[in-house]
Structure P
Amino acid sequence: MLKGFRDFIMKGNVVDLAVAVVIGAAFGAVVTALVDNILMPLIAALVGSPNFDAFLLVDINGVEIKFGVFLTALVNFLLIAAAVYFALVLPMNKATEMLNRKRGITAEEEEAEPDPQLALLEQIRDELKSLR
């Protein structure tokens, strides 16, 4: 029983997943610091408030509906998504493209010959359609 558990834990994908979670948490802290300490203060300088929580408060029968809180969460999401894209995804894509170019791999791969069985099935399908 313990040997099976040890084998499961030592599989590459479990260890890779654990490393990804730890690195993801650390990177999350970096992105949060970027948004909270750089991007949101810039928005506060432009708009006059670091968040939109007090914006568009509606009071219906003593119950407050806070559209501004949703707007703040939406802006934070968009800022975090932009930060992740421009700080991580875009540079990684460029690095991969440069590496592939260095290795001689082109982005446009030649189309492989279609599977002969699929081609035959397509011909049969076309013939059956013409019989109708």
Structure Q
Amino acid sequence: MRDIIIKKYQFAHPIQKVWEAISVGEEISSWFIEANFEAVVGFKYTFTHENTRIIGEVLAVNPVYWLKYTWEVEGTHVITTVSWKLEENVEGTLLTLEHTGMSKYTGETAVMMFNNFEEGWETCIDHLEKYLK
């Protein structure tokens, strides 16, 4: 079972604009899901979508360059980790998203969660791209 999802996307937008979209609660709520989020180490955040809540804690922040936090789908008692890395380049900003820890789920649930996250992050980035335009 693979334990890491890695997504790379090139955006034709300045690094500051991409950073704010992934790190400011109001902006996250505009393109992703309802977010009570602050890019501050130790901040305990909540993402809410319909009947699903994701809870976690911000682990590391280096403004405009990277953000890392835990990710727990409430009720699963499994903590995974999401990392965002931004690199400025001549075309705008290269975003690398990593989500690790799906092997902490047991049996078929691990495969299901991996597949759900894999598809979910694709959709998420599509929404981010539309939002940035």
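Here, each number is a calculation from the coordinates, and none is a lab measurement. This one's a predicted model, so the numbers in the text were calculated from it and none came from an experiment. Cβ atoms are built from the backbone, for glycine too; each structure is taken alone.
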If Cα Rg over 2.2 N^0.38 Å is calculated for P, Q, the one returning 1.01 is structure Q
Parent structure of the calculated result 2.7, given that distance in nm of label points 7 Å out along Cα→Cβ at positions 29 and 45 is the read-out and P, Q the choices = P
For distance in nm of label points 7 Å out along Cα→Cβ at positions 13 and 53, find whichever of P, Q sits highest and give me its label.
-> P
Out of P, Q, choose the structure whose coordinates give Cα extents along the principal axes in Å, for residues 37-92 alone equal to 43, 23, 17 when calculated.
-> Q
If relative contact order in percent (Cα under 8 Å, 6 or more apart) is computed and equals 14, the structure in P, Q | P
For FRET efficiency 1/(1 + (r/R0)^6) of positions 21 and 117 (r between Cβ atoms, R0 = 35 Å, to 0.05), the calculated result is 0.95, so let me know which of P, Q that is.
-> Q
If helix-only ellipticity at 222 nm (-39500 (n - 2.57) for each DSSP H run of 4 or more, over all residues; to 500) is computed to be -21500, which of P, Q is the source?
-> P
